[in-house]
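Asker: Multiple structures are listed underneath, in structure tokens.
Every read-out reported here was derived from the displayed coordinates using simple, explicitly stated rules and does not represent laboratory data. Please read all numbers here as calculations on a predicted model, not as lab measurements. Cβ atoms are built from the backbone, for glycine too; each structure is taken alone.
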Structure P
Amino acid sequence: MRSDAALKEKTKAFLEELNWGKGEINEIFESLARHLTDPQTVEEKIVHDANYVEMLGAYGIAKAFTTGGANGQSIEVTMHIFEHQFFNKVVFQTPAGKRYADKMRTYTKAFINQLKDELNVDM
């Protein structure tokens with residue numbers, strides 16, 4: 001939604017129809033804008049962690065390779081991007097997110113290692 005101005009305007013109009021005030025609408029858009037990079041409220045931290053937990057699991061792996069393929073990347077390039085630019089840099093904000101993330105990181109690391117072995121790739 002950050003880059004889709006038309007969707008943002010439709011969403012604002014919808015929220016106004018539900019009698020949301022302009023201040024509330026602006027607040028929710030600010031919250032959405034910062035929840036991935038600088039979550040400040042408990043709610044933003046929960047949504048932040050939920051997004052990243054999802055990205056570390058099987059769905060996240062599938063999404064990474066689907067996106068990489070759509071962008072014309074090789075499997076090796078996609079693995080490198082996923083592993084080095086995302087996987088190792090995610091910082092979870094909540095205790096529950098941190099606990100669950102450990103399980104997901106273990107799964108994801110094992111999957112990437114297995115894929116490297118099968119492709120005979122040394123990265």
Structure Q
Amino acid sequence: MGIPGQVACFAEGLNTALFGNRFNGGSWTLANWGGWGSLGGLISSNASCASIGAGQLICGVIGQVDSVLYANQFNSTSWLGWVKIGSTTAFRNPSCASLGAGKALCAIIGTTNKASSTVGP
């Protein structure tokens with residue numbers, strides 16, 4: 001699922017995995033979308049994704065089993081897989097933003113109503 005200069009959308013599937021789809025350009029019709037593909041995982045929140053470079057993304061979600069932040073990175077070729085980030089139990093959806101130069105900041109609100117964040121990858 002390459003994304004340079006494109007729109008990418010993400011949603012939780014009925015099986016609680018994260019799915020992504022990309023717009024390939026042209027007219028805004030169904031035929032110009034790449035089709036939904038699973039990134040896997042068991043998520044319990046909306047995803048927050050940020051571009052970290054040309055054709056590179058990072059997406060953060062809250063894990064369904066342990067309610068902590070997980071991240072998955074697209075490296076212009078493939079998704080690298082979910083990595084558990086920290087151990088703070090999340091209360092709210094994550095928010096990820098690009099810091100440039102291949103880095104992103106992802107933040108959550110924990111069950112103690114305090115913010116927790118991490119920079120990566």
Structure R
Amino acid sequence: MTWTTLGESVVLRPRGDLLEGALSDDLEGTLLELVERGRRVIICLSETRHLAARALGIIANAQAVALRKGGGLALCCARREHDFVLTATRLSPALGPYASERSAADALARAAAQAI
């Protein structure tokens with residue numbers, strides 16, 4: 001997984017399937033560390049094929065922590081398979097997904113400005 005900054009947001013780019021195992025563990029650790037500090041985080045799904053239940057749980061939990069800590073979480077660059085599972089689990093309204101990293105960063109910035 002790689003990460004970069006985009007304005008006030010951190011963009012995480014997991015590579016591969018987010019199933020059980022090391023990649024999901026890495027995502028969870030990194031994501032929780034960032035949202036616990038109140039950061040705005042974008043998970044770019046452009047290099048991820050499958051989202052398992054574990055990954056969805058990690059993302060949902062991180063979203064709750066982010067909101068409590070004054071940060072934010074958004075998804076971007078979802079594939080059709082991602083859209084299906086995010087809609088089925090009702091996570092789409094809370095997380096996007098947004099078409100690009102920039103649109104996700106802009107949405108998180110607007111949400112932060114409204115919270116002030």
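Asker: Quick check: 26 is what I get for relative contact order in percent (Cα under 8 Å, 6 or more apart), calculated from one of P, Q, R. Which structure matches? Intermediate results must be reported in sequence, preceding the final value.
Answerer: Values: P: 22; Q: 18; R: 26.
Only structure R yields this read-out.
Asker: Given 3.2 as the derived value for distance in nm of label points 7 Å out along Cα→Cβ at positions 19 and 91, which of the supplied structures P, Q, R does it correspond to? Before the final figure, lay out each step's value.
Answerer: Details: P: 4.2; Q: 3.2; R: 1.7.
Traced to structure Q.
Asker: Shifting gears a bit: Out of P, Q, R, which one gives -16000 for helix-only ellipticity at 222 nm (-39500 (n - 2.57) for each DSSP H run of 4 or more, over all residues; to 500) as computed from the coordinates? Display every interim value, and only then the final one.
Answerer: Working: P: -22500; Q: 0; R: -16000.
The read-out was computed on structure R.
Asker: Of structures P, Q, R, which gives 96 when volume of the Cα convex hull per residue in Å³ is computed from the coordinates? All intermediate terms of the calculation are to be shown ahead of the outcome.
Answerer: Numbers: P: 119; Q: 96; R: 84.
Of the structures listed, the value fits Q.
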